[in-house]
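Values in this text are rule-based calculations from the coordinates and carry no lab data. Because the structure is predicted, anything quoted here is derived from the model rather than measured. Cβ atoms are built from the backbone, for glycine too; each structure is taken alone.
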Structure I
Amino acid sequence: MTDIQKETKPQGSKIARSSAARLAAVQAVYQVLGNNQSAESVISEYRLHRLGKPVDGQEFVTPDGVLFEMVVRGVYDRMNALEDMIIAALQKSNKTKPSEPLLMAILLCGAFELLDNQEVDAPVILSDYLNVTHAFYEQGESRLVNAILDSIKAVIRHN
């Protein structure tokens, strides 16, 4: 097997690749929010330098590139509508909009997928974004993410 074949060979199960794509999408959306970059420039950077590449010498599951791109582009293209959905859900819970861009990136990606990735069951989407939240936060942020995404799910999904 050549080096090129090794690089393009998917690593991990479909579920693991989807989870890795969601994590990478959150990180990319965080970068879009923090650096005011376009979705295309961030996607290009991730494709060239991050997706499926070792970090500090450690190998990770290769993310599903199609899902990664769909989420990053979708959040970028629908940013205002997604923020409105999140704010409405926050108001129902008497909460304010998170000031932390990473938390907002998690909510934006989760809201986008609940809205636009109808072929994936909502509990799968919720679970993955809760896992992403747990990867970065140790306090009550996961409860907030769960409540907000569950509220959005109740409005737009029936599964």
Structure II
Amino acid sequence: MSEKFPMTPSGFASMKAMLKKLKDVDRPANSRAIEIARGHGDLSENADYSAAKEEQGLIEAKIRELEAKTALAEVIDPTKLSGTRVKFGATVTIEDSESGDAQTYVIVGEHEADIKRHRISIGAPVARALIGKDLGDTVVVTSPKGKREFEVTKVEWIDVPPLEEVHE
């Protein structure tokens, strides 16, 4: 059985939009570029043709990858979840036990992660440490900077706004 890809509804919509753009915009534009390059003569020494064919391969590979991920998507709507235990889709606020600094993260699918927007992949070390913890629990996160201890101070189930683009 194939692995499911957890994602939020907005992440799924972003991925579907990227797939549509690849199929409806990028693929036809690339086909036109190949046709134009073919008109430039000898294909064996035609850099434009070679570049367009290489781009075609990349576009087709990306389409196959996104089709596979959307087919295996497990869309999880955080607004339909509840409780104080951290799991996929949670918006979690943690407080550094040493400094008292608070940070809020949303646990999302891998392609939705964007640390600048405080979205961390379910596979990230911080997310892995948080999964299964409850409100008030202490979490130890090991990173290249060493071990740090945090307390889970808030667990929310809110809508995750869409990203402008899909990340891998």
Structure III
Amino acid sequence: MDDVKSTLAEIGKKNGIEIVFDDAGACALPLEDDRFLQIQIREGLDEVDFVATLGGVPNEVRGAVFQALLAANYYWKETLGATLSWHQDLDQVILAYPIPYRTTDAATLETVFGNFLKLQAEWSLRLRGDIAEAQALMKAEASETDPSTARIFG
């Protein structure tokens, strides 16, 4: 476990990020907008988990947004092998990617870490776009059914 900790610390240093693990093998890194990236070493599984919060989803558009997330998550079609999920306690969409560390060399671990950082940034923006699109659609549908907002001339 110490080998993977030091390898990840070196990868972080190359990218200007200080990666320091606690006694439980976890490291939390702040991202933009109250989001965070957690790296968790799960020794019993010989696994490093990269986990990032992507943001919350307003109640009124959850159905549409969750449908879009599930479609993207299908066979990891748009997540490069990571998984999108909903963390009910945090009220956040989560992106997670586990990797076995005993069978992964340092170069691959560095590539995975870099790709995960890019992926979480991309999905955070995409989530915001999906939310905005769902809200705009709801607003348009509401104005179509509300006679007070109907046009006088078609």
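As an exercise: helix-only ellipticity at 222 nm (-39500 (n - 2.57) for each DSSP H run of 4 or more, over all residues; to 500), calculated from one structure in I, II, III, equals -10500. Which structure is it?
II
Out of I, II, III, which structure matches 0.95 when FRET efficiency 1/(1 + (r/R0)^6) of positions 44 and 92 (r between Cβ atoms, R0 = 41 Å, to 0.05) is calculated?
It must be structure III, since only it matches.
Have a look at I, II, III and say which one yields 27, 16, 15 for semi-axes √(5λ) of the Cα gyration tensor in Å, as calculated.
Traced to structure I.
To which of I, II, III does the computed value 20.0 (mean count of other Cβ atoms within 10 Å over residues 84-91) belong?
Of the structures listed, the value fits II.
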